[in-house]
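Each in structure tokens, the structures are laid out below.
Computed from the coordinates by the stated procedures, all read-outs in this text should not be read as laboratory data. This structure is a prediction, so every number in the text was calculated from the model and none was measured. Cβ atoms are built from the backbone, for glycine too; each structure is taken alone.
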Structure 1
Amino acid sequence: MHKRADFSLDSHLPFRVLHPREAGQFYEHVLYDVEGPLEHVARLSWTLRWELPAGVSFGAQVVPSAYSNFTCMPEGARLTGVTSGLYDYEVKGSGVIIGIMFRPGGVAAFHHAPKNLVDRFVPAGEVFPGVDDAFNRRVIASDDQAALDLMHERVVARLPETDSNIDLVNRIIDRAQEGEGATVRALAQEFAMSVRKLQGLFERYVGVGLKWIILRDRLQRATLLADTETSPDWSQIAYDLGYSDHSHFINDFKRIIGLSPRQYALGRR
């Protein structure tokens, strides 16, 4: 039995759907905890289901993060790497996506070059034997529990021995998210390695650099505040997120989200 994860729209999730309350009117998104042998490599399992009237559609947008996913969906079963830009998905008609979200670095247990997966996907059958079109159809035709059982079985069958570097990657990311104004250099010193070695670790296991991950985490937190605060103080928020320059924060937010923080916050009203 897969246990539903205890998250709300106001939680700081491993991913961030923009305008989550509006988006939640168009689909049902359920998150499940990962337990057992996959805990080392996976963060969550999840399902996305929708049934919209003809002519109705919604553009779901997700702030990118350092997570990769194994998904089954009408378009086929995929292993998708880190998305470097804002991820867009048009929800229309009826559909379902079932997924396993790998921890940062977790995909390296199954794919030798996560960097080659950035902004790309490969057919999941190239990585998980037996995941073919028939398997994909069986998964998306099943209820959540049965679908996730099928997918977990395929991943567990390919699970290698524990790799301590996956835990190291996640400890570094956790530490970066704890402190204000974390820098790559400071984290390298804290974990007793050179900046070059740290960069190499993240390129090998995640496919993107730690600096990129720190920036995306800041923007996820900023959009969370924009979605939950009545009157956000953006100067204070920029400072709390570790920015020494308010304009630098505004530019980062606008470059990734496409709007200024104030414009984004106004869009939810």
Structure 2
Amino acid sequence: MTKRKIIKINEEQCNGCGACIPNCPEGAMQVIDGKARLISDIFCDGLGACIGHCPQDAITTEERDAESYNEKKVMENIIKAGDNTIIAHLNHLKDHGEKTYLKQALDFLKEKNITVSFKEDYQTPPHACGCTGAKTMDFSTETKEKKIETGIHPSHLGQWPVQLHLVSPTASYFHGKNLLLVADCVAYALGDFHKDYLQGNSLAIACPKLDSNLESYLEKLISLIDEAQIKSLTVMTMEVPCCRGLLALAQQAMSQASRKIPIKSIIVGIKGTILREETIC
């Protein structure tokens, strides 16, 4: 044990929204029993990247006896989340001048024969912790050679409104239906969203990073599960780390609901490809 700076979560103030989770580049936190919790001291570097993302101001830092931060353990934890999460963590270390930890992380990737598009002299945009969700990228030239589609493509939207703050869980179009909980950017990235996913399903859209009052989202999701008795919940998010809070919100709602329904996670790449589909429960 050594005395060092580490985050502290005020459980009375925490509402379990999960907004801090995608903004922790080390994957040190999880929502457990409706509260954000530090899962291990060794994952927290004490730099406090998550603090500014807590709408309840429930996260601070304190100096206390704690296990030493372990960069190797952190890398073992986050490589399962994919390249964008790894790059976000590397940028976080670089932006805070943590050269020793950055070298340890890069050495770990080399040992595991994992290659990511990261350069130590890479200049991140002026955004908190170099968030990959805000990184400027232009891949329009890659679409120029694609076939130009013609004709009218029908909308498969069967309801209004769709924004989670505006929808009513008592609306008839939710009762006994399969619900898509979709991050705002998904439909813009996924060319066949209407045809392949929206058709025949009810819809609610949200942004876990920019939307306010996530506690009301949690209440609505619980109501949709218990009162509207939706049959299933499919959470569609982008590959960027800031999107992961939406799935965490769905899982928290499930843990607090009295009914149990299938939850599926679909992760969409920024170029419109499906990166991963998995059944959560």
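Quick notes on this one:
- Computed -7000 for helix-only ellipticity at 222 nm (-39500 (n - 2.57) for each DSSP H run of 4 or more, over all residues; to 500) - originating structure among 1, 2: 2
- Highest-scoring label, criterion being Rg/Rh (Cα atoms, Kirkwood Rh), among 1, 2: 2
- Which entry (1, 2) yields the derived value -1.06 for log10 I(q)/I(0) by the Debye sum over Cα atoms at q = 0.16 Å⁻¹, for residues 44-203 alone: 2
- In this comparison of 1, 2, the computed figure 25.1 for mean count of other Cβ atoms within 10 Å over residues 20-27 is attributed to 2.
- If mean count of other Cβ atoms within 10 Å over residues 244-251 is computed and equals 13.0, the structure in 1, 2: 1
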